[in-house]
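Quick heads-up: structures coming right below.
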Structure I
Amino acid sequence: MASRAIWKGQLRLSLVSIPVELHSATKSGAKVSFRQIHGPSGKRVRYEKTAPGVGPVKAEDILKGYEIGDDEYLLLEPDEIDAIKLDTKKTLELVQFVGACEIPPLYFDKPYYIVPSDDLAEDAYRVVRDALRQSEKVGLGQLTMRGKEYLCAIKPCGDGLLLETLHYADEIKNADPLFSDIEDDPADEELLTVATELIDRKTEPFKADVFEDHYDAALRDLIERKKKNSKTPRAKAGDDDRSGGSQDNVVDLMSALKESLKKDGARKKTSSSSRRSKKSA
């Protein structure tokens, strides 16, 4: 089954805009999943949206409610939220670059593949990929998708680019209260030597396919054995149980990159002159 893009827009580096698509780098259906079934009837259990004193409600009657205190909510129409204008809805601009190892692993959330939207975008795409690889830098930017603006890190990945969404600083819990009771005394030297030697013996290059999800494998084995057993209870659902950028082509990549450098240099020169003027004053 072909991968479906979850976001389409522009990857922008200064004056260079590259039409790209975002694809999830992980598979959600790779693991065993279950449905909840009502044992006596064999029907699927469904969840209905209801309101106290009203009962089931229609989807079009549901508004967004922001709690402002004392169980009081400010009501917003979905259209009002959708009307918010953000450049990051269609543009992912690389606004800063950091060393490849500078971002703590704690901040990384979910990976996505970035691919060029068409053949015309491939040249510019490769330049950005190779420039990041050569400089050993990670590009930072923001994009909006699924009703949220994400902080993103972009880095080379094989022949392409990988985007990883990052947590914002205010989303990270302070670890100090959790670690404060752990004594800061140095470890026993003899025990430390043995532990270090053990680590060295078990050190190998990382290969993800060496590891297996044993719980998922055991579930599949259980399911296969139950399928072969004619005494295993079964339920059959009836018919009534079914739920029903614009693209900016990069005409002259070299001139766009040179113009970007000239523009950035002029801005830095103006900023430097301004600082000297203030000092002489």
Structure II
Amino acid sequence: MASRAVWKGQLRLSLVAIPVEIHSATRSGARISFRQIHEPTGKRIRYEKTVAGVGPVKSDEIMKGYEVGDGEYLLLQPEEIDAIKLETKKTLELVQFVGACEIPPLYFDKPYYIVPADDLAEDAYRVVRDALRATEKIGLGQLTMRGKEYLCAIKASGDGLVMETLFYADELKEADPLFHDIEDEPADEELLDVATQLIERKTAPFDAASFEDHYDAALRALIESKRKNKKTKRASATGDGGGTGDEGNVVDLMAALKESLKSDKGGSKAKDAAAKKGTSGRKKSA
């Protein structure tokens, strides 16, 4: 099945705007998943949205509510939320660059592939890719998709660009309460030497393909065994309401780059943001 873009827009580096598509880098169906089945009838269990004292409700009767306290909610219409205008809905601008190893692993959330939207965008795309590769930098920016604005890290990977969404600082828990009781004393030297030798002995280049999900493999073996056993209970979806369960469900590049250097004059958004740090932005908590 062909990959479907989860976001379409422009990747922007100053005055250079590159039409791109963003695709998920992970496969949601790669592991075993189950449906809940009502054993007496063999039909799938479905969940209805209900209101106490009213019963099932229609989708067009549901609004988003923000709790302000004491069980009181502010009600927002879907069109009010959709009307919020953010440039990041259609533009992913690289506003800052950091060293390739500068971002702590805790911040990384989910990987995506960035690809040029058409042949005309490839030249500019390759320039950004090669520039990130040559400088060993990661670009930072923000984009809005699925009703949320994400902080993103963009880096060169193979022939293309990979984007990873990042957690904001205030989304991470403080580590101190959990590590507080661990004594800050040096480890026993003999034990440390043995542990170091073990680490060195087991050190090798990273290869994800060398690791197997043993639980998934065991589940598949169990399912295959049950499938071959004629005594295994089976359920039929016939008369279950039908459906699949998914209901509801170019630019003159050189001129632009040179003009960007003139207009930036060494003062990037990143530097401006750094100068304002402490008076704006999110509270640092990690």
Structure III
Amino acid sequence: MTTVEIRRIGETKDLLGESPCWHARTHSVCWIDSLAGTLRRLWPAAGEAEQHGLPAPVGSIAPCESGSVVAALKNCFARYDFASRKLEILARIDIDHPDVRLNDGKCDPWGNFIAGTMHINRQPGDAVLGGLYRLRPDCSVERIADAFGLTNGPCFSLDGRTLYVADSAVRTIWAYDYAPEGPLSRQRVFVQTEDYGSGPDGATVDAQGFLWTVLTRIGKIARFAPDGRLDRMVELPATHPTSLCFGGPQFEVAYVTSISRSTHLAGLRPQDGGLFALSGMPAAGMPAHRFAD
């Protein structure tokens, strides 16, 4: 078994670091501080970095074909252009509620952006509002699933025909049959993480088709085989990691974001809230799918 080496990259300190994504064309990694509304971009080889402001809270980002990023904001989707520093609202979802906002998202292989909501402050017996949404390149939006209390970690199998997506509120990663023009079908449990002491958070699929998910409450990332079997865990130097992506010239490095102080969790170590790079992973990752703008 390979030894994973972990190092902190830079000195950034996020309240709630989230949604890292690698931009292969610019050899940069982008991520957000969800609560602060900060969009960060780092060129690891050069050690250069920049930051941009977005309306907080920001649920997630993903790269666009144009070089911009698509962002899930509270109740709308937007595109942010790095060069002009301009934000363009693309579409709104069908719910505007103080306790519901868009959270994690990722693009499918056909250029759509998939993102789901989180519903906080629910009382026993309250219906879960919101769901899972698909933003198309023509900026139309459709709800493709209901009742996600806390959407996290959407990602796709290597052929794009299986969507994995977690509801962290019930500590479950679901799998669906996926078609870019049709509804989701055949919902089934992929992994339940209750036995590992944490809900699942951000996730990605590597080049061998294994799913990596962050187990925020125990400070680890876990790798699961396509049949849901636990393959391995990697302990991180962050109290509460949040999400991960693969990047680097050969997608051989995993980048992991973390929390220093979010709504419910806090890390007291100096490195909490930092960005971490993991080398020596058992498999490389895959290029990020881009929004087809």
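Structure values in brief
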| quantity | calculated |
| --- | --- |
| For 46, 43, 37 (Cα extents along the principal axes in Å, calculated) the corresponding structure among I, II, III | III |
| Structure from which -9000 was derived, helix-only ellipticity at 222 nm (-39500 (n - 2.57) for each DSSP H run of 4 or more, over all residues; to 500), options I, II, III | I |
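Just so you know, all these numbers are worked out from the coordinates, no wet-lab data involved. Please read these numbers as outputs of a predicted model, since none were measured by experiment.
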